[in-house]
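Below are structures written as structure tokens.
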Structure 1
Amino acid sequence: MSRKKIVAGNWKMNTSFPVAVELIKAVTNSETASEVTKIFFPPFPFLKTASDVTSNSAEFFTGAQNCSEHDKGAYTGEVSASMIASVGCKYVLVGHSERRTFFKETNGQIVSKIQQVLQNKLIPVFCFGEQLAERKSNKHFETVTAQLTEVLKCFTAAQVTHFVLAYEPVWAIGTGETASPEQAQEMHAHVRGCLSEVFDSSLASQIPLLYGGSCNAQNAKDLFACKDVDGGLIGGASLKAEDFCKIINSF
């Protein structure tokens, strides 16, 4: 089965409003592969502006980097999935390694957030992955299996067909280290095996699975050539229009 190809740019807590506008325009006005779905994940203050640019496009979309596990109420500083949907976004990152590490997000909270995302007809990009110590101790498969199954078991197969999954080898994020194409393919194949066990092989073959560990313009082509890698969740390289476009055109 032919799966959707996706390149998503997670800007994290970077840029300013003027820079964000220029970056979005530079990418959307460049020649990029039309068959690839392109997603911007800018900081919250820039979501409406990004969404206005991408709203009429069949190729470019806007997503939020996080959302609240609550639908509304007295949760100062939180942003709900319904608010995100109301400004025209289509995607939400959930479970990113930095949220797990710095904000101690649990699998239970991640489940609640995905429920909010789905209720508001948004698409969750569910992130997971192992730390360096877990890989060195040969527990990387065990860690990823646990993260996947504890969350996915809370959803039906029909719901999971709307997911995008993003594997983050945490040891390769912002470190300059990158999983080799062989390591990426090995883990992505393992993830599809987990999906087959929780659901079935048909569903497992449908879900887009992104690689999210220091993917850049130099290594994207080799990573995207892997059978089970359907694109990338890009960090630092997504802040440079030329590099981001090169990654998009690496399929």
Structure 2
Amino acid sequence: MASIDAHREHVREITRLKLWRVWWLTRNEGLDTEAAVRLCDFLGPTVFAGDRVLGIPGNPEGWRPVREELLARCARHRADESSEAMERAGTDLLWPHTEPALERQLAHAAAWLESSVGGFSYGFHPFIHAPAGTEEHLTLHVRNAYQPDSMFQHVPEVIGSLLEVIARSQRERPDVARAQCGTWINDLPPFSRLFPPSWIQNAEPGAPAPHTGWWGQFMDRRGGFHAKNGASFRRAGRFPFAYLVCRCAIGEWREHLQRLRAASA
């Protein structure tokens, strides 16, 4: 689990990074302020966000005036030559509503990990890029269960967890034949190597969105802010890693993991 100090660092710095992104999108891609803000989740880290894992309802009425003021502050600075004033004004507004939620966010992460299989959870859904489709997939979700280590320092355990996910899911839904996952981490070779070649061969990029499938790449292995990726984003104007939707046959994936486990024995 991340420490409260690492988590505070992450949330504060990613808030500033998102405000920079709003400034960059309005200046470089011609988006209006509201459209740019929609591509960055400012509500989620605040006390106004609900939490299904912890059973906490949201407070949209409380968030509405904060959001309106955020839009006004961002609009005021959209033509600035630097993002600094927008970052400062936005953070000054948001942080008093964000800092009180930090402990709750860590409790959410702990509850999620406790119910996961070594940092992996799953469900059954249509293909991410065809939500009206009828073929359901095993949908994989991932978090780092080994903080402050990287999950890639624990590959044998990760392989075991993924094989357990497959076993459980097949007991529940033996009719489901394919697995899928949409995340930036698919663009990271140590992760994609946990899947057969068809996983990346079938990869489809996703449109920019405010979820952690994109923004999770700015958390480091400690649960703090990933300064290197943040600096790369600011320098290049594009995410260091692409959000990719990947899928493959479950049987093929199981065989691949079994070979990896045998090779590491």
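Bear in mind these aren't lab numbers, they're just calculated from the coordinates by the rules spelled out. Worth saying up front: this structure is predicted, and the values here are computed from it rather than measured.
Some notes on this structure:
- With Cα extents along the principal axes in Å, for residues 18-89 alone derived as 43, 19, 18, matching label from 1, 2: 2
- Structure responsible for -11000, with helix-only ellipticity at 222 nm (-39500 (n - 2.57) for each DSSP H run of 4 or more, over all residues; to 500) calculated and labels 1, 2 on offer: 1
- Comparison of 1, 2 by Kirkwood radius over Cα pairs in Å, for residues 130-193 alone - largest value held by: 2
- Cα Rg over 2.2 N^0.38 Å derived as 1.07 - corresponding label from 1, 2: 2
- Of the structures 1, 2, the one that 3, 16, 26, 24, 19, 9, 3, 0 was derived from, the read-out being P(r) over Cα pairs in 5 Å bins from 0, in percent, for residues 42-121 alone: 1
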